[in-house]
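> Listed next: structures, encoded as structure tokens.
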Structure P
Amino acid sequence: MTPELGIVAIIVGIIHSGIRLATPYLYAAIGETFGQRSGVLNLGVEGIMLMGAFMGFYATLQTGSLVLGVLAAALIGILMGLIMAFISVTMQAEQGISGIGLYMFGLGMSSLLFKTLIGTVEGVNGFPELNFCLSSVGINTNFCLGNIPILGDIFFGYSIMTYGAFALVPVSWWILNKTTWGLKIKAVGQNPQAADTLGVSVATVRYFTVTFGSMLAGIAGASLSISLVNVFQENMTNGQGFIAVALVYFGSWTPFGVLAGAMLFSLINALQLWVQVLGLNIPSDVAVMLPYLLTIIVLAFPFRRALQPAALTKPFERGEN
């Protein structure tokens, strides 16, 4: 292999890895975008992802069904979302503190359930990679789109969970910008008093968005345990839920902005993995630190704070001015 082809192979490998690594970030960050657009900050995403990762893995381990695994992760996400919504919307508790409490609950409970129900690291057969071979649709040929040089490696060879995460971006954009429900979500997050005056139920909208976002966070956890790594380990999310929350700020509360942030972060994360694999003369600690350093730098720019929903983290009480 010539040096030029070797460089191309490395670049394609980094892009392929980056797209795979973006999967849980997209599910969790898109879900959090809906919640924050309605005015609720959920810092419990990390804990919900951990519970989703465990429940998805355990259901798959017990039943052999990946579909049931995803459903189990979604259901635990919905349950934890309802808890978060009740605390933040109905009880009007401070959202940051309640979110951290939910995270600690998810961290401890997922660890306890893992030790009690499984006890050791086991693997499952996760979602297979899709190469879109023509033989799979009844055409007698071995041609696969995933075998196309360069383009096949970039666009194909991912699980259905990854394709679903990327498809969620335009769907979410359409919901937020082209539907009446999306307009209600944005109105509640920007000016809940005005929305309430127009007959919009602020509590209903916030309950829905927080629960929906938590469901996606649960699915994000399942995408880790039964799609990307196919095992469950304690604290396997390793801060990805908090990064997903940061990506909402990074993407200026828009689905395509979140996509750009998730791809940038995951590509740098993939780059640091390749740096270690290739044995380049860069300290591994520095390579691991790069994605998080980038996030801090981007979030430091003050112009993003001017774009956030005006009522974010602010409880709503009817009759307030």
Structure Q
Amino acid sequence: MIAIFDPAQSAHDPQFFLSSGARQPCPEQPARIGALLSAVQRMGMEVRAPSDAGLEPILAVHPQRYLTFLESIHRRWSRIEGASAEVIANIHPLHQGGGYPLSAVGQAGFHMTDTSCPISAQTWGAAYASAQTAIQAADLVLEGARAAYALCRPPGHHAFAEAAGGFCYLNNSAIAAQRLTAAGRRVAVLDVDLHHGNGTQGVFYDRGDVLTVSVHAHPERYYPFFWGYPEERGAGAGLGANLNLCLERGTGDEGFLQALDQGLNALTLWGADTLVLALGLDAFIGDPFAGLKVTTPGFHRIGRAIAGLNLPTVIVQEGGYLCPELGGNLQSVLSAF
């Protein structure tokens, strides 16, 4: 398996994170890359930098005005007297009306679902490099690779078509899925992150050409709170093409694997011929978010079950935060492929 990674992703270094109202250091740190990259290197995998496919595959998921916002907002924000060093929205409209604000503050509220996606001068470049990483991995699979690993950071699955959130700016998994779909593949996105892939669900919710399946901690008491419930099955042409498998807090290997088996059965029945695996490692028992209790051997069982589908697979890195076992957990999954 080939791993794709761009060092430009390290430049994004958010300083600010609100947890239960308290200001905390952001857990989505550049140091995550070191742990994940070291694991890939220990496995002897070839690591390639992505080529630049330009904006076109990103625009297939995210509209131009959102990309313009991400690229320009920090510069505009910095001209406001007394503005914070990073762009952090202080207004979040409950329901967006028909108007699109012109002010930097208004647009930040329009395009940011929460305070955990601060934007610095380096954010756009890192997010762009992260998206290109996923695109390159998708292209490898289209060229015949059975699996490719995209070491994407910042992650992407909480990013909607026009909104950042939950450490995410561009939805790398959705961009990869759209790239594959445009090439004629019947694609399923399987998200095994601790948190529901709400942005990915949102991108494809009213479409019937991509199946989205997410195994995650139940959102009634966990981020992202407002999305990820079992009754969310898709809408319009997408009705029946979205499946949420919710787990109680503290669920371990067996419970996770039981839910995953339901998801894999859905993929098989739907007839997917290509898979995008949105790989979160934060379901780990020792992850700082401490929501689920999957073990390192459990991750290998998860990887083995997914690899057992024998589908061409783009593995896109999502969550998984700094702990001594982070790299080992990645190795556990990738070794199954």
Structure R
Amino acid sequence: MTTLHIDHVSRWFGNVVAVNDVTMSVAPGVTGLLGPNGAGKSTLINMMGGFLDPSTGSVTLDGQKIWGNESVYRQIGVVPEREAMYDFLTGREFVVANAELQGLGDKEAQAALATVEMEYAQDRKISTYSKGMRQRVKMASALVHQPSVLLLDEPFNGMDPRQRMQLMDLLRRMGAEGRTVLFSSHILEEVEQLASHIEVIVAGRHAASGDFRKIRRLMTDRPHRYLVRSSDDRALAAALIADPSTAGIEVDQVDGGLRVQAVDFGRFTELLPRVAKDRGIRLLTVSPSDESLESVFSYLVAA
């Protein structure tokens, strides 16, 4: 198993602290790296990829320090956010150049271009490419040496819906193969669909780690919101509102059901089935309405 370890890492530029004492691990599978603009995501990815040396702490791959370690670089592929490329080259020439840096050649470059479905434009100058095409040729150059670790900084930028679906399928396959894939994105819906694990960076600090639904359930200081439908919503509401575990209940006049705010998550999860059983009320739907990644991310950023 190829695992990245970030151990008490900080990175500063002059008086600006971009990453502040971050510790986390990135294991095989697909991990989403989330945070607001300026949170330190790109700086963290650059340290994982060996482009930046941590000011303090260490970044290792299976126990080997990454910075300045050529043997480790051969296991890592990086897709940077920046668009600056060698526009005078064709797509094929660009990928071949990156293949040659790894001691490879045209055969591997052609395979990487096929993986990202860019054969049709491989002989065009990069200067003629759309943003989405540039992203895909960068992806090909990162994959040309078949890395066990792939780091992507905002890879979906500029891609149309078909290109995004193709890239998402590719990343899923790589994660299923046992590769370690980490990508940053501000498109939360795509992260929710793709990542089995998330790491959240806020103001340079590590804010949360794990499955976003589990993270939400650990937020005991935030009211939990539920949509509850039953055979007798009004009777159920009257019974629940009397308990201190609930802070508010609304009857949804449009879609039916109750919108419940629970301030004591553990107590409420025990209370609801007990109250329903005692009063002969049948529960039809009990659904958390704030366990989406967007809600969890909003809570973390606002904390």
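> Distance in nm of label points 7 Å out along Cα→Cβ at positions 129 and 201 computed as 2.4: which structure among P, Q, R?
Computing distance in nm of label points 7 Å out along Cα→Cβ at positions 129 and 201 on every structure in P, Q, R gives 2.4 only for R.
> Among the shown structures P, Q, R, from which was the value -0.32 of log10 I(q)/I(0) by the Debye sum over Cα atoms at q = 0.08 Å⁻¹ calculated?
It must be structure Q, since only it matches.
> While we're looking at this one, here's another question. Which of P, Q, R yields 1.27 for Cα Rg over 2.2 N^0.38 Å, for residues 9-104 alone, as computed?
The read-out was computed on structure P.
> I have 11.4 for mean count of other Cβ atoms within 10 Å over residues 89-96, calculated from one of the structures P, Q, R. Which structure is it?
It traces back to Q.
Every number here is computed from the coordinates shown, using simple stated rules; none is lab data. Not measured: the values here are computed from a predicted model. Cβ atoms are built from the backbone, for glycine too; each structure is taken alone.
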